Structure P
Amino acid sequence: MANIKSQIKRNRTNELARARNKAVKSELRTRTKNAVAAASTENSESALRLAVKRIDMAASQGVIHKNQAANRKSGLMKRINALRENA
């Protein structure tokens, strides 16, 4: 355990950031799964739009890198387009 005052403060802020990042990443996974599940339904566009929006927000907040956001969006679009073609 740290006994330097500034490090104790830093540990607190790190813990808050870790919890926030964990929640954002969890939501990204949930939105991606929902978009893939809704690929062949009538609300597929709204689910996809929401997933892409959350990915962009995570990148702007610094939770994921902007290139990682682009890769995730590209992979999501490929998956959804493949599901639409097979359906």
Structure Q
Amino acid sequence: MPRPGLRSKAQKRHALRTPGNKNVTHYWRKKPHKSQCAICKTPLQSIPQLRPSEMKKTDLTARKANRLEGGRYCAKCLQGLIKNAIYHQ
């Protein structure tokens, strides 16, 4: 029986055969969902699809788009927000 942390279905299971001809199960964490726009819920471009522990190891420039509110809104929604802010001053 696997240890308690591996008993949930949150882990992907891969059955492998070792060089010693044993069948073993390796556990992987599932890939997280793609980050999405806070307004229209479309997947954000240029944001990698990584687990938080792997995301910490990447550069800050690789984690978000190089513009204002880059990792939060898609380009189309952000353009609309900026236009509304300018017109309603």
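What follows draws every value from the coordinates through simple rules; no lab data is involved. Note that the coordinates shown come from a computational prediction; the quantities given were computed from them, not determined experimentally. Cβ atoms are built from the backbone, for glycine too; each structure is taken alone.
Overview of results
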| quantity | calculated |
| --- | --- |
| Computed 0.60 for FRET efficiency 1/(1 + (r/R0)^6) of positions 34 and 66 (r between Cβ atoms, R0 = 25 Å, to 0.05) - originating structure among P, Q | P |
| With Cα extents along the principal axes in Å derived as 70, 24, 18, matching label from P, Q | Q |
| At a computed 0.35 (FRET efficiency 1/(1 + (r/R0)^6) of positions 18 and 74 (r between Cβ atoms, R0 = 25 Å, to 0.05)), which of P, Q | P |
| Top of P, Q by relative contact order in percent (Cα under 8 Å, 6 or more apart), largest first | P |
| Winner on mean count of other Cβ atoms within 10 Å over residues 26-33 once structures P, Q are ranked, highest first | P |
| Comparison of P, Q by FRET efficiency 1/(1 + (r/R0)^6) of positions 10 and 42 (r between Cβ atoms, R0 = 35 Å, to 0.05) - largest value held by | Q |
| Read-out helix-only ellipticity at 222 nm (-39500 (n - 2.57) for each DSSP H run of 4 or more, over all residues; to 500), computed value -29000, structure in P, Q | P |
